[in-house]
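So, here come the structures, one by one.
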Structure 1
């Protein structure tokens with residue numbers, strides 16, 4: 001039996017597990033490696049120059065271990081900073097997660113759209129270009145929050161989520177009348193979809209990129225004639241990789257509810 005298609009899903013923390021879940025819903029028989037650069041977490045507070053250098057360093061080490069057929073950058077901040085570099089460096093498909101501004105603008109009935117992201121994604125010229133290209137006819141209000149990333153990881157560890165704190169973070173949207181779409185522009189945020197929806201109310205639809213990324217992965221597998229490489233049950237093949245061995249317990253707790261064959265540490269020290 002031939003080896004299954006290997007897909008490397010990469011994030012700074014464990015928010016990218018939301019992308020893994022979407023891929024598993026749609027694509028069967030693939031071997032998924034999920035890598036979290038916990039040594040540099042969170043990416044949302046990092047400078048772009050640091051991220052480009054760091055991501056190149058980490059991805060070279062990850063690929064030498066995984067030998068992936070495809071890379072999914074399951075982090076909006078990393079994608080908006082380093083996607084071009086990765087595509088020029090690797091000769092395999094590299095799929096990036098970018099804010100779902102286009103579908104939100106297409107779906108909105110009122111032209112009022114909220115954008116919830118990390119501060120770094122909010123500040124990226126790439127994000128501004130997406131708004132200019134696809135939502136120039138809409139009115140957007142943006143909030144950058146690193147705290148929501150931490151809350152999402154707390155939820156994955158089965159810790160209590162403080163809904164009042166989430167409501168406080170989202171309070172700048174409270175007077176944005178007629179907003180009907182909310183772009184969840186960080187892969188951590190779909191993990192808090194229920195809580196965010198409760199705060200925003202039924203009149204606002206949350207939009208993220210997870211489903212679109214899974215469809216893109218499936219399309220690339222089919223287009224590159226990889227679909228005949230049948231694997232075993234993918235749930236038994238998932239692997240989780242970290243870049244820092246100490247202080248791993250919170251991450252392991254986050255992953256407890258996700259299928260994983262084993263955990264690997266590819267030590268990649270943080271140099272600033």
Structure 2
């Protein structure tokens with residue numbers, strides 16, 4: 001199986017050499033590499049050209065969106081450029097161990113609509129491991145429900161999809177600036193699509209310190225947007241859909257109280273309409 005490795009890059013040149021080294025070390029040799037830069041202008045293009053020069057005969061493509069449009073737009077461009085039988089996402093600051101693509105390829109060839117590996121959580125500031133992660137086995141028995149509730153696939157860098165899945169579900173939702181990946185995985189598993197976990201920790205997921213209030217608000221906003229988008233999905237229990245949307249509205253409302261009191265109160269009232277017996281929401285309508 002030929003896999004298209006897809007890297008969305010934004011001011012990524014400090015990280016790309018390590019990412020490229022992990023690609024070069026793969027035991028699965030049937031791959032192409034696509035890098036799309038999300039409007040930044042650093043040495044990323046030169047690094048891609050250097051990597052291509054060291055892999056003659058292999059399809060390695062660089063493109064630039066020209067302006068910063070967000071990771072979803074960059075990934076949609078990556079999907080448009082991909083020519084493989086499947087795709088494997090890799091964030092610019094993450095890396096893979098040598099068998100990563102081989103393990104995912106086997107899972108896709110066995111019929112998975114989405115395959116993923118376990119991850120090592122890596123502290124990118126202190127340069128030390130923070131532990132490893134594999135989801136609880138019961139979650140894989142109802143993967144779509146648990147992605148909806150807990151977003152247990154923690155990074156795109158551990159995921160591979162076959163071309164058939166991409167053709168079926170289409171583009172990534174560019175209205176979601178954060179959490180667009182969870183929405184994509186959720187859609188990939190619609191209609192009984194199978195998930196496969198390799199059970200191996202072959203992806204290093206780099207975490208960096210710092211989360212601005214702007215980003216926190218964006219996460220809250222996009223979480224509400226995700227649950228609104230799928231609120232009518234009858235494949236999931238109505239009580240679950242109502243509970244999670246209400247909770248997301250409450251979280252966003254709490255964050256907005258200081259800056260946008262009117263919207264915050266609207267959120268609290270809607271949360272109560274969705275879950276009138278959730279007593280913790282009521283005091284916020286009168287605060």
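Every number here is computed from the coordinates shown, using simple stated rules; none is lab data. If you're wondering where the values come from, they're calculated on a predicted model, not measured in any experiment. Cβ atoms are built from the backbone, for glycine too; each structure is taken alone.
State the single structure among 1, 2 that was used to calculate P(r) over Cα pairs in 10 Å bins from 0, in percent, giving 7, 31, 36, 21, 5, 0.
This figure was derived from 1.
Consider the structures 1, 2: one of them gives 17.9 for mean count of other Cβ atoms within 10 Å over residues 18-25 as calculated from the coordinates. Say which.
2
Related question: Where is distance in nm of label points 7 Å out along Cα→Cβ at positions 82 and 154 largest, in which of 1, 2?
Comparing 1, 2 by distance in nm of label points 7 Å out along Cα→Cβ at positions 82 and 154, the maximum is at 1.
Ranked by FRET efficiency 1/(1 + (r/R0)^6) of positions 26 and 186 (r between Cβ atoms, R0 = 25 Å, to 0.05), which of 1, 2 sits at the highest value?
1
Identify the structure, out of 1, 2, from whose coordinates relative contact order in percent (Cα under 8 Å, 6 or more apart) was calculated to give 28.
Clearly, the read-out refers to 1.
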